[in-house]
1. Please state which of the structures 1, 2 yields 35, 27, 22 when semi-axes √(5λ) of the Cα gyration tensor in Å is computed from it.
2. Can you tell which of 1, 2 yields 3.7 when distance in nm of label points 7 Å out along Cα→Cβ at positions 20 and 380 is derived from it?
3. Out of 1, 2, choose the structure whose coordinates give volume of the Cα convex hull per residue in Å³, for residues 60-331 alone equal to 214 when calculated.
4. Where does the value 5.6 come from, among 1, 2, when distance in nm of label points 7 Å out along Cα→Cβ at positions 68 and 468 is the thing being computed?
5. With relative contact order in percent (Cα under 8 Å, 6 or more apart) as the yardstick, tell me which of 1, 2 scores highest.
6. Using distance in nm of label points 7 Å out along Cα→Cβ at positions 164 and 252, single out the structure from 1, 2 with the greatest value.
7. Please compute distance in nm of label points 7 Å out along Cα→Cβ at positions 100 and 228 for structures 1, 2 and give me the label with the greatest value.
Structure 1
Amino acid sequence: MTGIRLQAPAPGWSIDADVVVVGSGVAGLTAALRCTAAGLRTVVVTKALLDDGSTRWAQGGIAAALGEGDTPEQHLDDTLVAGAGLCDEQAVRALVTEGPDAVRRLIATGADFDRTDGGEIALTREGGHHRRRIAHAGGDATGAEISRALVEAIRDRGVHTIEHALVLDLLKDAEGRTAGVTLHVMGEGQHDGVGAVRAPAVILATGGMGQVFSATTNPAVSTGDGVALALRAGAEISDLEFVQFHPTVLFLGAGSEGQQPLVSEAVRGEGAHLVDADGVRFMLGQHELAELAPRDIVAKAITRRMQEQGAEHMYLDGRHFGAEMWEQRFPTILAACRAHGIDPVTEPIPVAPAAHYASGGVRTDLRGRATVPGLYACGEVACTGVHGANRLASNSLLEGLVFAERIADDITAHGPHREGLPVAEDGSTVLTLLGPEVRRDIQRTMTEGAGVLRSAGSLSDAADALEALRLDAEGERKAAEPGVDSWETTNLLCVARVLVAAAQEREETRGCHWREDRPDRDDAHWRRHLVVRLTSDRRLVVRRTATADFPPVTPDASMEPQS
């Protein structure tokens, strides 16, 4: 086996399975439940506790054509518009047509959504949607309720889980097919230290990479581990330049770092207004949906207004809701604001954009198959072609549901074909690790050079700074010892390099990729996807592919890194 892997001790223990699922959000747990129901020996590996992923932080809800008069076709149209010409229509059609029944199955699993007085699922609107089609739970605690229901189902069905485990690298057999993963259990659970789960099918559902920026809505576990693993294993990564910055994140002061409180798009969906310090609604006239325009448009408008006025933030004004609506519809947001000294009932909420969602990731086909045989990806870690250049609000939970089911059905249909899973002798290049002290350097570099506003100059500076960090790590004096912090930091550098390389290549503004030096959308040259692979000598190779060629149809051959 050739490839690249993290520096780590050899596995000291192993367990066998038919399927290993890495991640415990809506995508991972849905796939695990469906594989288990089909009789497959399934192991779930998660970085912290089962309910500590990004899903439980989702406030707004899950989008599906469930309301009277709404149709999958209308949902498809809104998704394609938000995706700015780069959505794969087949993938979107699968999402919107299979989505309503997938939500109903989620409800049957135990998720309790908010209801109207008549007993119907209560629906709201969010940015980019022309209809009320966002189902929610607990007012603004949809993700927490979905996570609760799925975790309970996993435990009820006795699915084998390994918590506090950081996945390291993909195992392969002599033919280059998936043979499992190596992982490090962080002093908790049944196993300790580095081990392996051997399985012919690996499902990556590791979530996002928001921690590559200084300020993000993502939890601390979102360090791009799945994308980095896939890249080292020889898989293709696509569309990573399209990182969505959520327009309305609670502003905690200049220089705030780490996970920031989200102010859900649903607040605007219920009628809150974006205003500047003078109370002017600056979104009026900028888009037909005003505050409910797609997220990239709102984030850009807020950033422009901040630049024009020399301000650090704008305001979201929902004072006209009254105390009762805030307490019943948005209790989580109300509590978060009050915890930081802001009362939305009586004052506008200071907001600014922050890194939120990666529209790109591990390139897959319509069955969730990556370009390494036996490797699958779903949820935010995957690039299915659904989101294009900009994710439509509340499509993420739905994508996790729909494509997790598709993956489980594909694995079940083909079945685990191999017994014993002989792992090839490891001839991989060992990747030198970065020390945890470098993490802030990566985050600052990405925020300054590849954040909401990008240019050739800022991206070139970012690329140089990231390369300098990599070269420094290769010097014996600065090489870090294996450990969770150094593995995470090395993963962050990996995804940062891919993001910057793709952003440099895409010389236009489209969706949530905003180039100040290339302010126009250029369909003639850039209605293309950028696909990135890592060579065996650790170079990034970027190529363009037409939307008609995305996603790949049958990745049946091993995709070893190029030499």
Structure 2
Amino acid sequence: MTETYDLNKQALEVSGMTCQACARHVQEALSSVDGVTSASVDYPTATAQVVAGAALSVAALNAALPPPYRVRALARPPAADHAARHGGPVAGHDARLRVAVIGTGGAAMAAALRAAERGARVTVIERGTVGGTCVNIGCVPSKIMIRAAHVAHTRRHSPFDGGIDAGAPAIRRDALLAQQQARVEELRHAKYERILDGNPDITLLRGEARFVDGHTLGVRLAEGGERTVAFDRCLIAVGARPAVPPIPGLADTPYWTSTDALAADRIPKRLLVLGSAVVACELGQAYARLGSRVTMIARSELFFHEDPAIGEAIGQIFADEGIRVLRQTQTRAVRHENGEFILDTSAGQLRGDALLVATGRTPNGDTLELAQAGVRTGKGGAIEVDAQLRTSVAHIYAAGDCTDQPQFVYVAAAGGTRAAINMTGGDAQLDLSAMPAVVFTEPQIATVGLSEAEAHLKGIETDSRTLTLDNVPRALANFDTRGFIKLVVEAASGRLIGVQAVADGAGELIQTAAIALRAGMTAAELADQLFPYLTMVEGLKLAAQTFSKDVKQLSCCAG
């Protein structure tokens, strides 16, 4: 039997729309159907209203619509249908756009708040602790631990030991851990739980979500039972977890991930670290400064994805601090006997009291039954998204560490905000062309834009200068000249395209570099800016000046 549509009895749901322009295209196509006197399409609610002289078949309406747009008749408006399915009131129904957000981390919270701000009714689903990785087991606790390790290190050793007596600090790990976790709980409550509880347009469901189809989630509630959540738009923001390499025997040992290392109540005498990038280096150095003898096992080089000078500089700094780094080393097997880890490696047998596995992260989307909704994943299970944060399904979006984008919380939050704008009728893109990145070793590592190697892969001819920190007055005043600042420019124009730095405070100076990149500044223009004297960021100006001058021949604050 042919399904017909009568405006006075039914509503139309429109699928396939991804922006306000889509709504205009659908409206124009529906208006062209014989018998239709007027048509209106609302993108946020994905519905259409058509005034016709006689009943029309849905097939006739769809025949006029270009792919991927389609309409179907609804017995009642979407919000009323949702309320009826969940036992809520139908009378006086809430016809706002229904947005489901899976997760409560940086991307999820940013999206939920912006979608609610733009008029949507938001359901947030969380299977674990509210707040996601950053506040609970990532950025916040790790930076607290790293700072404590810095204080311990400077009490034991500093460039001013000749005039200030050093001493061996007593490390009370239990007290440090309590202080760390108290701050984590404080921030989680203030920045996540309280905000969710206080927003009437956001409902928090505690449970594990999975896709039933392209417009429905099933939620296994933490308190028991099941709940069905129907949505018009959905954001997947479920983050990632530590990856564990398939090394024989490893799974049968009590190894640490970063989560375990941050929550450990003891400082092991000997710590073995598998990994060579951000987490491995940050936590490896922190534990070394808190009293562990640390051995790092790198399959390649330290920070092998970055400019080689970064790995070389950090490797020397680690060596000076007594951290042993084994490069080009393969781990063949792991076992745990009598409280001791024993690793069979290409560099020989290694023994330790604890083993930290920091070899990357794995997206958490594998529990969501993404295939039920048609959402595609790529390498390693990462959800593929476009610049608007759309997945392969136009009304389903994703942001944060579960996607194929860089795994930084500020990228996740920016992605969540832009996804929410797009889900509610806007048009926003996430531009990562000037994305700063920071590693919180000491000294810090910071980068933005392209390295020379990355530029060459893109066919860009480059020029570059590397300024060692013995040319930066602030570093000289600190008696700490470890590191460098490197500027990469496009050879033809002199336009700045990348900055790499290893320096005390590199994470602060890199944002100035990011703004310069975004503004399209040349090295000459950067060199001509005013920078406050005796700051580390002044190193950017000095590095820029080296394209045309010998900075060793300049006075201290030469303009």
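1. 1
2. Source structure for this number: 2.
3. Working: 1: 177; 2: 214.
It must be structure 2, since only it matches.
4. Details: 1: 6.4; 2: 5.6.
Label of the source structure: 2.
5. 1
6. Greatest value across 1, 2: structure 2.
7. On the way: 1: 4.3; 2: 1.1.
Going through 1, 2 one by one, distance in nm of label points 7 Å out along Cα→Cβ at positions 100 and 228 peaks for structure 1.
Coordinate-derived values only; no laboratory data. Small disclaimer: the values here were computed from a predicted structure and weren't measured. Cβ atoms are built from the backbone, for glycine too; each structure is taken alone.
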